[in-house]
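Peer 1: Structures follow.
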Structure 1
């Protein structure tokens, strides 16, 4: 198991976000669970006024029939008007693009945003869909047998470990 400095990677992502966005009208939406942690931090960094939206895309995934129902399903929560908004969708790891596709599908159930950008802590490659992030903390090529796992400790510090699938 290899651990990367998630806090340093987050600082890179936050710096890029500060350079890219100057409007408080931006709306942040995090994908459960790591994306929500990152979106909450970015909200503070960017002084965004609206609450962070939360998406659990489990029912929107195109591999739902194969992966089945997860025991930790959480309801999505978006308390702002999505229609016409500039959304920054935040996730921890960009891999195949399927989670992002599912998140965009779910966002459109709330309304038609004016724009959706994507911010990810790491882009690990392995795309199966034509998805690209607007903001990336770090690009790390990983073998398909390796999982990138983001965790958060009691002090709100992020930890990013690379684990062989099956060891999780």
Structure 2
């Protein structure tokens, strides 16, 4: 109840980060799923969009979002790592935006580059996920928010448009 009260504060613009993380195996999957469903329900009650964390749990994450009708509030798929086909589901069926970070700049990161070209610019966001996932050429060093420009520059190059256009549209989004 107290978290719902906090969520109703006028400065709160979204709920999250929430989702599923199967990478570290520190929380049982059934508990993660149960908590995720409760967090989506909270967001729907307070009518706020959600920010999704998904690590090695894409299908379960999408299934729960669909079952819980998360499209009613929409949101952001943070640090998106799925395929262009999954991006289509996220955008068209769940009413979410796709956020890309440092991996789109990695030399051999084929899938993030495909997603960067595929997703409509009006549904794309850029991020750093600092201090993690540092963009090239700083990979291996601590990430910083200022490096978000490297992500936007890479997306502009991949799409054959100007950095300014990517910066303007992703800011507007």
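Peer 1: Please compute mean count of other Cβ atoms within 10 Å over residues 123-130 for structures 1, 2 and give me the label with the greatest value.
Peer 2: 2
Peer 1: One of 1, 2 was used to compute relative contact order in percent (Cα under 8 Å, 6 or more apart), and the result was 15. Which label is that?
Peer 2: Structure of origin is 2.
Peer 1: Quick check on the output: 2, 8, 18, 22, 22, 16, 8, 3, 0 is P(r) over Cα pairs in 5 Å bins from 0, in percent, derived from one of 1, 2. Which one produced it?
Peer 2: 1
Peer 1: Suppose distance in nm of label points 7 Å out along Cα→Cβ at positions 51 and 147 works out to 1.8; of 1, 2, which structure was it derived from?
Peer 2: 2
Peer 1: So mean count of other Cβ atoms within 10 Å over residues 43-50, computed for just one structure, reads 17.9; which one of 1, 2 is that?
Peer 2: Source structure for this number: 2.
Peer 1: Still on this structure: Work out the source of -13000 here, i.e. which of 1, 2 gives that when helix-only ellipticity at 222 nm (-39500 (n - 2.57) for each DSSP H run of 4 or more, over all residues; to 500) is computed.
Peer 2: It traces back to 2.
Peer 1: On distance in nm of label points 7 Å out along Cα→Cβ at positions 19 and 59, which of the structures labelled 1, 2 is highest?
Peer 2: Looking at the calculated values, the largest one is 1.
Each value in this text was obtained by applying a stated rule to the coordinates, not by laboratory testing. Owing to the predicted nature of the structure, the values given are computational and were not obtained by experimental measurement. Cβ atoms are built from the backbone, for glycine too; each structure is taken alone.
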